[in-house]
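*Asks:* Please go over the structures that come below.
Where a number appears in this text, it was derived from the coordinates with a stated rule and is not lab data. Just so you know, these numbers come straight off a predicted model, no measurement behind them. Cβ atoms are built from the backbone, for glycine too; each structure is taken alone.
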Structure P
Amino acid sequence: MNNKEFLSTLAERTQLSVADAKTLLNTTVEIFQQNLCEGQSIGIQGFGTFETKRKEERVSFNPLTNKRMLIPPKVVANFRVSNILKDKIKSIS
């Protein structure tokens, strides 16, 4: 499902226009971005949790050049699936 298909499905199910559904989605994404940039996690019951994690610096080895490189620390976004969604996905197969 791409963005256009998602917006039409969202508009249909919420009985909103596609433009209103797009505004709703954009606002939701902005709220997610703002909270994640502030280091806050976002939990959606039945879906999962979005959070940021700090990865420490580490040494990596390039086997082609036989050189070691220092990879600097960074913050990455992480998503943890809820048990409810895990169980629904397992029941499909």
Structure Q
Amino acid sequence: MLTNHAIVSQIYTEVSRLIEDPSQEVSGDTPLLGGDSLLDSMKLVELCLTLEDKASEWGFEFDWTSDAAMSKSRSMFRTAGSLAAEFISQMEAKK
């Protein structure tokens, strides 16, 4: 079974893979929405599809389409850290 730390690391690695500037380090504070985001909307969708695949491998369904998904103040996509936290929360809820 994967640890939460390993899952967070894999999510940050996926974000890193998708950003244009490889010198940018991805952390929990890395913005995924708004003007400071390192990902454009198409890359964000690609990230979500990758996370859906990972979730399927790990035995649950990752739902990234909630009503609050694109809300700048409540979205799981505010930062890489908030996305990782939501992914883990959904995984643990499906156990």
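*Asks:* Compare relative contact order in percent (Cα under 8 Å, 6 or more apart) across structures P, Q and report the one with the greatest value.
*Replies:* Q
*Asks:* A value of 68 was computed for percent of Cα pairs over 18 Å apart; which of P, Q is the source structure?
*Replies:* P
*Asks:* Let me ask something else. Tell me which structure, out of P, Q, gives 2.7 once distance in nm of label points 7 Å out along Cα→Cβ at positions 6 and 22 is calculated.
*Replies:* Details: P: 1.5; Q: 2.7.
This figure was derived from Q.
*Asks:* Among the shown structures P, Q, from which was the value 4.9 of distance in nm of label points 7 Å out along Cα→Cβ at positions 46 and 62 calculated?
*Replies:* The correct label is P.
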